[in-house]
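Derivation of every value follows stated rules applied to the coordinates shown; laboratory data play no part. Everything quoted here is computed from the prediction, not taken from an experiment. Cβ atoms are built from the backbone, for glycine too; each structure is taken alone.
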Structure 1
Amino acid sequence: MQRYFVTPEQIADRSIVLEGDDAHHITRVMRMEAGDLIIVSDGAERVAEAKLINLSPGRVEAEVNEWLPMTGEPVWSVTVAQSLPKGDKMEIVIQKGTEIGAAAFVPFESQRMIVQYDGKKEAKRLERWGKIAKEAAEQAHRSRIPSIEAVASWEQLLARIASADLALFCYEKEGGGLGLREAVARHRLNENWGGEERRILLIVGPEGGFTEREAEEAEKAGAIVVGLGKRILRTETAAMVGLACLMYESGEMGGA
């Protein structure tokens, strides 16, 4: 069943209004008709199965058939902090990361990043990234759309490490040393975690990798420096591998 996200204001009692791109998708792309069923989420507290009533290219009205449980969200809340990669790689990280289960994305600047960050284009870029996250969340049947923060400086990224229950700094020079899985296992043992929700920050470097100084600064700020195996991964691959490992360790895939 096709899923759509709306704002809380678009759901009133048992009626739902979908507009803009969503209405276009329903009427022109999916070619749905009155009586067809869809799933609608406000991205916060409510998910409903709804029946289409009135359809036009710019506005679709539906009525709630039944309220559904908020499923599709991992127990652990993982934020992917990704140093800005070149080209469309950040879009890939957001799309695939949303499908896997990331709760949020924080693009940030680091010393060896190749792309030249242009703050004047940030609003437009954030809008596009948000659209990609929304579409991926709909496709993956998420209950929430991951948030995407404005590009952070290296200093701002270091400052937020302390607010995470666990911060993992992915460093290629640690490939043969402490692995992500071992780091999580040690931390869970020390902190007596159990299955409750935890806030995890997964930090991934750019194409050129992190510098030794950045690794030292991250560790000093409270992050655990980890490797993702003996192979050197592309930056967008590293984000997906690290995130998938965390989903497995949380029991999301039956591994805990």
Structure 2
Amino acid sequence: MTLYSIGEITSICGINPVTLRAWQRRYGLIKPQRTEGGHRLYSEDDLSRIRTILSWLNRGVPIGQIRALLDGDITEPETVSIHASDRLLEALQLSNTDKLRTMLRDLGKDYPTRALVDTILRPLRQRLGGGGSQLLTMRALLDGVIIEYVSFCLNAGRKTRGPKAIMIAWGQIDRTELWLEALKWNEEGARVDVMQESLAAPYLQGLKAQHLVLWAEGRLTQVQRQQFLAWQVANLPVMLRGSAVRLTSFATSEIEEE
């Protein structure tokens, strides 16, 4: 029977050890075996169970409902992490930043980063960005706590031996989205630095990293596309992230026609 260490499981599933331990201790979702030295070992069944948990969380199911789903006690879960978002919103309404920080740290332990970002933080930011000075002020308060939390995670992540990644704000962007992208890279094992000041024409040749991640929003201009292609021709380790990926084509023929 194949058994996996916690390091192997985190590599296979893209989840950090802190979250795995929280699932075991706080929610009883998994029960790994132990070596004589006390190290966790996970079976194929555990691996399958972890993947099932991840699939539910990535669909927005609250962590508190996962045990009942796995046990078959409920079959129709909530499809959005409403409870977590509402708790964060309540702390924001009271301007209780200490509680907000504590809640975000706890959510970071319970949820894999992708689920935390895509099913809790981004939807909450969208709710607060609908207009009105009160909502926008609350969103700014939330953004400050998010960036503080991500900075803490990135600092811890730099102690690893993973590849170095530099996140670069290219043009006018939502800066918090850049930090959320950095958090995802951190969970994947990269040592991440963030350049959050928006740069129209960043000079990348002097940056030393395995990955130069350009975060851009909206359709790239022709100048930007030409610039990106020039970086690729120069064999710089560039990659594009943000809505510009979906909105911009890098077909050579398209550029030449324009």
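Structure summary
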quantity: Test item: FRET efficiency 1/(1 + (r/R0)^6) of positions 178 and 226 (r between Cβ atoms, R0 = 25 Å, to 0.05) calculated as 0.65, pick one of 1, 2; calculated: 2
quantity: Which entry (1, 2) yields the derived value 12.7, 37 for Rg and Dmax of the Cα atoms in Å, for residues 154-241 alone; calculated: 1
quantity: Structure from which -15500 was derived, helix-only ellipticity at 222 nm (-39500 (n - 2.57) for each DSSP H run of 4 or more, over all residues; to 500), options 1, 2; calculated: 2
quantity: Relative contact order in percent (Cα under 8 Å, 6 or more apart) - structure with the largest value, from 1, 2; calculated: 1
quantity: Winner on mean projected area of the Cα convex hull in nm² once structures 1, 2 are ranked, highest first; calculated: 2
quantity: Cα Rg over 2.2 N^0.38 Å, for residues 74-161 alone from the coordinates reads 1.15; which among 1, 2; calculated: 2
